[in-house]
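For reference, the structures are reproduced in the following blocks.
Laboratory data are not the source of any read-out in this text; all were calculated from the coordinates shown. Since this is a predicted model, take the numbers as computed values, not measurements. Cβ atoms are built from the backbone, for glycine too; each structure is taken alone.
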Structure P
Amino acid sequence: MLPYKSPVVRRYRLNPCDYLYFAHHRLLRRRGEMGNMPCMTAELEGDLDPAALEAAIQRAMEVHPVLQSRARIERLPGRPAWIVDRRMDRPALVVHDLRDRANWRDEARRLLETQFSAGWDMAQSPQIRVELYRGPQAGSMLCLRWPHGLMDAEGAQWTMHEIDRLGTTSGSPPPAGLLPDERPLDPLADESWWRKIRMFQRGRRRYCVHESTRVAELADGSPREGHWRFLHRRWSGTQWAELRARGARWCPSGPARFSRFLAGCVLRALARLYAERGVASDAWLITLPMRVRGIAAARPLHGNYLVSATLCGRRAVMDHRQRLYDELEAQVRSFLDDGGDRANWALIWMAAKMREWQYEWLLSRPSTLQPYASGFSFYGEIDPPLRSLLGAKVTNFWGSAAMAAPPGWNPAFARFGDSLNLSLTWLEGYHTRATADRYAALIERELFES
């Protein structure tokens, strides 16, 4: 990244989790891939005035300057920071007027997919882009995109919340759950260096526990080809009630109960898909992202505060659903009881001491990143949840992110009110559309199969 001559107005350091996503994004971009690019989509009942929306976004960036930042590798420490210099390189709002299209949702989907593969230069400002898809009969969609190194899904929801708050009641105080951008959180602030080193060592041991597990790769082509696609499913009403009842049946107790239920469905769907394709694997690994413990309930808008437990589904238990769920419960309990979340944070805290080129080199090593057979995530809503946006009613809220190949796909579950969304992104070319469709169908089968 080239140095800029513009005067620096503000500087924001990346926390260890941000730095991990940042370095991985840069590595993927150098390989010709898109990088770590999530998106959040709000489905709306009502039209939005583009001028009012643009003004609201501008006010949100003024209150939260980190949103209009650019990334710079600082010369002396050799690590990245978000720099705000008041120079904008690209628009923060893109409007697609589809009001004359009877099939406007299909066209919006096509445009959403096109932008999924467009990539993102973090050296340009701002770090967010809002896409408005205006449909006929007062229907519309709003999509927020950003590099994962800027914030997590919770932060993205707060960004949407702030655009609404500052667009309708700009004089209102910020919500209780949101801290100023200048107050980043440090989960290990109260730990001594010695304790951090010991937690780092424990985190490294936990990270290496599955190194000897043979996880086969499932692919239809090369990761250098193809474009990112997505499909979306939603279950509400009686289906949502059925899913909650099934989750309580298979996971009656323990931490992250519904997340474990969904994770088990994804693992069993993978096992079936591998069997149908004739690919043998000793096990399947997925991550279970969760917010690290040890920080207050309130948080700044930007920043990633995520750690991941690695869940392993052994081939021997895939035909015995309850045994699989029992093992998943034991794995999550062990992770939390052993302080695995804080040890995981200590691991990335130590890695964040490296200069950016060293970090990128480390991530490029074959032994550094675990061979996940699938992505996975489940997230709920912020408090208060987003139910309106500049006067338009929010009828659904979901999102996902691209994931490097392998695995080349990422099923993300999102709860909105009394409904559950599944968004599956995949790299078409590395996986065929038929394979992705079958994967999604098998996940749905597992969710509802008796």
Structure Q
Amino acid sequence: MRTQRFNSFVLGLLAPLASTLLGCGGGGGALDAPSVQQDVRSQQADARSVASALPQSYIRIFNDASGWAGGPVYNFLDASRGRVIDSLGRFVAGYRPTPLNPPQAFYSGVFQSVGDGEVSFSRAVTPNGIVIGGAQADDTQSAFVMFSLTGETHFQPDVEPEFVSETGLVGGHGCTVLGDPLSCYAFHWSPRDQAVTQYPNFHAIWMNNAGVMLGRHEPQGAPRRLATVDRQGAIVPVSFDPTQDHIATPRFIADDGAIFLDTQSAEDAPPTGDAIVLIAECVPIIVGRGTAPRPARCDGSPCVERTSFTGFSATGHAVGVHSWHYRDESGAWQTAAEAGFHWSASDGATAITVAGSTGLPGAVNAQGAVIGTIAGEREPFLWAKDSDGMRLRTVLYPGSDPETLGISVHAIGDAGHLLVTSHEPGDQLSFHTVFAPEPAM
């Protein structure tokens, strides 16, 4: 019954919201969906075009081992939203030189030490090489932004950086009382004016290159709302609310302002929900339905379906998974079928297949090149819309066997660099390698 109510909500979503969402009103009346999409497509044609050819080969530009007794340990960040590898293939990670030493901020061989006795870490890097990170010491925390081209580094106490633009504008959060969520705030900070601008009761999820942060705003005595806040401090509600039985989770805001959300059912409800895009805050688009064919199992027992995002790029590409679920004999929900998809405003949703196999995506770069794993095999792949995709093992490690060498791809850069970990099963030693594509993407 809950699933039926949510599906009814989804089917009726476009009509009422197309005329009430922010940006759709004004003296000229509401814009209709086709005109909004055409406008976005024409303005973003270059940025949203997908890669049409895959590299023919790769070269190694970085390689290091970790996991051996007394040796270094890498801690890779979540790369689903990019900001891990710059345009030259330099990557950021948490790094512990040895188990006895504190973690450091790592940027492809450059270590940022914030202060004596402090634990520092790197958070993100822009394509043009601006790195942010932070440090923790006792009950204090601080942030830094480092311009790799000049070596210029700025520090700001009492905040934690999470996002950075290509001009060095930093966003993140801080708390006036450590450990008290009611005292926390989102912030902007710029090396130019050296000032922190606070936004109380705002929890930021992501920031685009213009400095617009997407998140949740919960002012004192008011309900929590999805909202954005810009560099000037204007907090604007996002006019999207799911049904009472579902929750909307903000995931990403692209550089053109497109907003990406996941909706999901309550914990005790069936695993239903949808990946949704708000273009120009006018046209909500339900993404990924129909990617995975309805499995035969669902003919004999009730099934529900769900789509959700797994990766994004600043240029508006997104990837995700469409899945079907059924109840087993114990009453637990199990996956009956799943398939990956790629989405862009210009091309819509496209199923991801690699030489006839289903690809489950993990990340996508600015050109729409996708990395992930083959369903049921955990073998890495690279895919682009106008290609058939390719299995990366045969290109990166020719002649290797999955039984003797495990491979995982953590991230793909906007210039096509791959951050890869390889290891032998049962061996604690791992090799971390950055591969550069030939020709460059």
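Kindly point out which one of P, Q the value 21.2 was derived from, the read-out being mean count of other Cβ atoms within 10 Å over residues 307-314. That value comes from structure P. Quick one: relative contact order in percent (Cα under 8 Å, 6 or more apart) came out at 24 when computed from one of P, Q, so which one is it? Answer by label: P. Ranked by distance in nm of label points 7 Å out along Cα→Cβ at positions 315 and 395, structures P, Q are led by P, which has the greatest value.
Which structure, out of P, Q, was helix-only ellipticity at 222 nm (-39500 (n - 2.57) for each DSSP H run of 4 or more, over all residues; to 500) derived from, given a value of -11500? The value was obtained from structure P.
From P, Q, which structure was percent of Cα pairs over 31 Å apart = 45 calculated on? Derived from Q, not from the others.
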